[in-house]
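Chemist: In the part that follows, the structures are each spelled out as structure tokens.
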Structure 1
Amino acid sequence: MSDKAAKILMITGDFGEDYEVIGPWTTLKAVGFDVEVGCPEKKAGDTVASCIHDVNDKYQTVTEWEGHRVNLNVTLDKCDPKDYDALVLPGGRSCEYLRTYPVVRRIAEHFIVEDKPIAAICRGPQILLATGKMKGRRMTGNFVVQTEVELAGAEFVKLGHEGVVVDGNLVTGVEWHGMWVWLREFMKVLGVKVSIDRTQVENVM
């Protein structure tokens, strides 16, 4: 990377999945990226409410509770996707309504057409599929997106909780349980190399 930090855009909204928003934001910031988070009809300085999902064998779907307040630092309706190097789409129920906004579809389409790095997890692929530009792509995600993927002419790869699929610059993950491998593979696409100096580790232990 150049001296100027590469910029990553994250799109989320009310009831985006908590881990899938905060995890990528903190990790990508920690390795030096400038991460901007936006939501349609909201502006920089506003917040959205995350949600906390979990799996319980008693239920056919995930449980859900309100989580943290997530700070927005970009006004999505005014941002130019050309200014960003990569796109992150967390999951959660927010994806169901975010994909209905023309501005969200326009931004997502830019990253697809320009073949820029995209990371989407859980329900995040719903936003990509809403562009009509995903025919022939391979992806995974939460089981609820399988039908949409197939109707869009893409290939759905059914995997376990820690599953991830890399298709060129597109990195998709199943859900937050596997966020570590999803982020690892996305950072490879971004050209990030993480190494551990074990001698230094041993010196502080």
Structure 2
Amino acid sequence: MNNIDKLEPECFYHIYNRAVGNEILFKNSSDYDMFFSKFERFLGNKVDIYAYCLIPNHFHLLVKIKSEPDLERVFENETNDWNLAINQIFSNFFNSYTKTFNKFRGRKGKLFMLPYRRKQIQSGRNFTLLTGYIHRNPVHHFIVKKPEQWKHSSYNILNSNIPTKLMRTELLEWFGGKNEFVKYHNDMLEEYNKNLLGSHPDLLGSRT
């Protein structure tokens, strides 16, 4: 199936999904916090997270599955079908978020589209492009004008020294340091806005 690759140890993936219909995944700051609290509970010892962006009706994650020895310890040698095992954990994570979200809102039924999407990142170029794409997402959806204006993405955390569970050191080293990381995103945004303005000159002024 398209965009539903197998999950394998030590491989990078773009994990993404959206809400069903016109539903909203994140209605307030507590929902954004709950998403990562549950992510840490279910997946913190199974994947490393490099970048993310959460916006009201969908999310994007750039993750790397832990090594096989790490997974063997976590699963206590109960399986070696990592795709099945980790996929089930992701499903448990989404189900847990949905149950808590529904409970506090008197809501019933599914919240996320199924199945969730997972695309393996197979080149350094795609890793770079995906990082930029994730951080540009709230700009693309006209929520903000610049990545740093959206607090529910990894951009500001990566461009800081605050404690984090993100793989910040590794990601910044990939870009050649913090200054190059910022320059890449600024150049990317400039090119994006140039193309957007050329196609739709009335749009840029409409962003909040």
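Each value in this text was obtained by applying a stated rule to the coordinates, not by laboratory testing. Being a predicted model, the structure only gives us computed values, none of them experimental. Cβ atoms are built from the backbone, for glycine too; each structure is taken alone.
Chemist: When percent of Cα pairs over 18 Å apart, for residues 91-170 alone is compared over structures 1, 2, which one is greatest? Walk me through the numbers on the way to the answer.
Modeler: Values: 1: 33; 2: 63.
Looking at the calculated values, the largest one is 2.
Chemist: Using the calculated result -8000 for helix-only ellipticity at 222 nm (-39500 (n - 2.57) for each DSSP H run of 4 or more, over all residues; to 500), pick out the matching structure from 1, 2. If you can, show how the numbers build up before the last one.
Modeler: Numbers: 1: -8000; 2: -14500.
The value was obtained from structure 1.
Chemist: Which of the displayed structures (1, 2) returns the greatest value of distance in nm of label points 7 Å out along Cα→Cβ at positions 115 and 179 on calculation?
Modeler: Largest one: structure 2.
Chemist: Ranked by mean count of other Cβ atoms within 10 Å over residues 11-18, which of 1, 2 sits at the highest value? Mind showing how you got there, number by number?
Modeler: Numbers: 1: 25.5; 2: 19.0.
Result for mean count of other Cβ atoms within 10 Å over residues 11-18 over 1, 2: largest is 1.
Chemist: Turning to a different aspect of this structure: Kindly point out which one of 1, 2 the value 14, 12, 10 was derived from, the read-out being semi-axes √(5λ) of the Cα gyration tensor in Å, for residues 99-138 alone.
Modeler: Working: 1: 14, 12, 10; 2: 33, 13, 7.
Among 1, 2, the structure yielding 14, 12, 10 for semi-axes √(5λ) of the Cα gyration tensor in Å, for residues 99-138 alone is 1.
Chemist: Here is a follow-up. Thinking of 1, 2, which structure, once relative contact order in percent (Cα under 8 Å, 6 or more apart) is computed, gives back 17? The partial results should precede the final answer.
Modeler: Numbers: 1: 17; 2: 27.
Working through the options, I get structure 1.
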